[in-house]
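Rule-based calculations on the coordinates, nothing more; no lab input. All values derive from a computational prediction rather than experimental measurement. Cβ atoms are built from the backbone, for glycine too; each structure is taken alone.
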Structure P
C-alpha cells in the first residue's frame with residue numbers, strides 16, 4: 001500500500017504541471033482585457049497601458065506563467081484585480097460551503113444508491129428492479145436546476161419545512177446549517193445517486209452469478225450475509241471508481257446549485273470572477289478544484305487497492 005501511495009504521489013507532479021499550463025493558457029485565451037475593465041469605460045489608452053504595465057500583462061507569456069507558477073508553489077495564488085484581496089483568503093472563506101455541500105451530496109447519493117442498487121440486483125427482472133432502474137434513468141435525465149426548483153416549490157413554499165435560500169455556518173448552528181443544506185444536497189446528489197445505483201446494480205448482479213456465491217448459498221448462508229460479507233466488497237470495486245468521478249461532477253454541479261439556493265460557495269466566486277475577468281481568482285479557483293479532485297482520486301486509488309489487492313503491486 002505504501003508503494004501504491006508513493007507511485008500515485010509521483011504521478012501527481014506531472015499532472016499538476018499540465019493542469020497549471022492548461023489553466024494559465026485557457027484563462028489567457030479568454031477574450032477581453034482586464035485592464036480595460038479596471039480602467040473603466042471612459043479610460044484613455046494611456047491609462048489602460050499603465051494598468052497593463054502594473055499587472056504585468058505586457059510581459060511575455062512565458063514570464064507571466066513562470067511568475068504565476070512560482071507563486072502557486074509558495075502558496076501565493078495572487079490577489080483579486082478588483083478587490084485586492086488575496087485569492088487564497090477568498091477561497092478559504094468559501095471553501096467550507098462548497099466542500100460541505102459536496103460531502104453532504106455524496107452522503108445523500110450513497111444513502112440512496114446502496115439500498116437501491118442492492119434491491120435492484122437481488123430482484124433483477126422483477127418490479128423492484130424496474131422501479132429502481134426507472135428512477136435512476138429519471139435522475140440522470142433531470143437537470144439539477146429543475147429538480148432544485150421543484151424541491152423549493154414543494155418543501156419550502158408549499159410545506160414550509162425547509163428554507164429556500166441562505167446559509168448558516170456549521171460552527172454557528174449545526175441544525176440550521178443542515179436545514180439550509182438538505183435541499184441543495186438532494187438536488188446535487190440525485191444524479192450521483194442515479195449513476196451509482198446503475199453501476200452497483202450491474203456490478204452486484206455479475207458478482208451474484210459467481211460460483212463462490214452459489215457455494216455460499218448452498219451451504220445455507222443467509223441471503224443478507226452472502227451479500228454483505230461475500231458479494232458487496234467485490235462489487236464495490238467498480239463502484240468506488242465511479243464515486244471518484246462523481247467528485248468532479250459534484251464540484252461542477254455545485255456552481256449551479258449554489259446559485260439556485262444562494263449559497264456563498266466557490267461557485268459564486270468563480271462566476272463573479274468570470275464576469276469581471278478577474279484572472280487571478282479564476283486561476284486560483286480552478287487550481288484549487290483540480291487539486292481537490294486529485295486528492296480525492298488518490299484516496300479512491302488507495303481504497304481501490306484495499307478492495308483489490310492485485311493492484312497494490314501493479
Structure Q
C-alpha cells in the first residue's frame with residue numbers, strides 16, 4: 001500500500017504576518033543593558049521587576065546571570081541593580097543612592113519623556129491627569145515622579161465624567177505609552193470637553209512602536225479568520241493588540257505566549273491566520289509559531305508591512321565608556 005502523502009493531506013493556511021511587530025527600541029535597549037551589565041560587572045546582576053514583560057526574555061537573561069527581584073531590599077549591597085524599562089518611582093533610585101548601590105536605569109526614553117512632562121506641569125502649578133491602567137509598573141513609575149495627590153489617574157471615559165480636580169484652569173494630561181490609540185483618543189476628547197483649559201503633550205505620549213503595531217493589526221484584521229498576538233498577559237501593549245484586532249473585524253483573536261500554548265482546536269477551520277507580536281516579544285517566538293503551523297498545515301506566509309522602523313536608543317554612558 002503506498003505511503004500517505006502527508007503534505008498533500010494538510011489543509012491550506014495563509015498566515016498574514018503583521019509588520020512592524022515584536023521588539024521595540026526601548027525593549028531592545030533594556031535587554032542590552034542587562035547583558036552589558038553582566039559582561040561588565042560579572043554575575044549576578046540584579047534586576048528590579050521583569051526587565052520587560054516576557055517570560056522567554058526573562059528566563060534567557062536569568063540563564064546569563066540576571067536575578068530578578070521585586071524590591072531593592074532583596075539586592076545585596078555589593079551587587080549592581082538594573083531598573084526595568086517601565087520606569088520606577090523617584091523613591092527607588094533615591095533609596096539605591098542612600099545605600100550606595102551601583103544602579104543602571106533601563107527606563108525606556110519615551111517613558112522618561114512622560115516623566116519629564118509630568119514634572120514640568122507640576123512645577124508650573126498644574127495637576128496632572130494620567131491616562132493609564134491602575135497597577136501597571138509604568139503607571140506606578142510615572143505617578144511616583146511627583147508627590148502623592150499631584151497625579152490623578154483615569155482609565156476610561158466614565159472616570160473622566162466623575163473626575164474632581166482642584167483647579168480646572170490648571171490642568172494637564174499625560175498618558176501611559178502602551179495604550180490603545182483609539183481608546184486614548186476618546187479619553188482625551190472627554191477631558192478636553194469637560195476641562196477646556198487642559199494642556200497636553202505636543203506629540204502623543206503613546207509610543208511609536210505601540211502605534212505602529214496597532215496600525216499593522218488594523219491593516220490585516222478584516223482579512224483574518226483568526227488572529228494570534230504573541231505576548232505576555234501582563235504586557236499592556238500585547239493585550240491592546242488583541243482588543244484592536246477584535247474591534248477591527250477579527251472577533252476570533254487571542255493572546256498566546258508561545259507555540260506550545262497554542263490551542264489548535266480554537267483555530268478550527270480558519271483559512272487565514274493573522275500573527276503579530278507585542279513590543280516585548282522576540283521574533284524567535286514568531287518563527288516558532290509559524291513552524292508549529294507548518295507542522296499541521298500547508299502554510300503560505302504573506303507579510304503585510306504598514307511602515308518601516310529604524311529607531312535606536314543609546315545605551316547609558318556607564319555601560320559604553
Self-check item: Identity of the structure behind 0.00 (criterion: FRET efficiency 1/(1 + (r/R0)^6) of positions 44 and 204 (r between Cβ atoms, R0 = 30 Å, to 0.05), calculated), options P, Q
Solution: P
Quiz item: So FRET efficiency 1/(1 + (r/R0)^6) of positions 236 and 268 (r between Cβ atoms, R0 = 35 Å, to 0.05), computed for just one structure, reads 0.50; which one of P, Q is that?
Solution: P
Exercise. Assuming -25000 is helix-only ellipticity at 222 nm (-39500 (n - 2.57) for each DSSP H run of 4 or more, over all residues; to 500) as calculated from a single structure, say which of P, Q it is.
Key: P
Quiz item: Out of P, Q, which one gives 34 for percent of Cα pairs over 33 Å apart as computed from the coordinates?
Solution: Q
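When distance in nm of label points 7 Å out along Cα→Cβ at positions 180 and 292 is computed for each of P, Q, which one produces 2.6?
Answer by label: Q.
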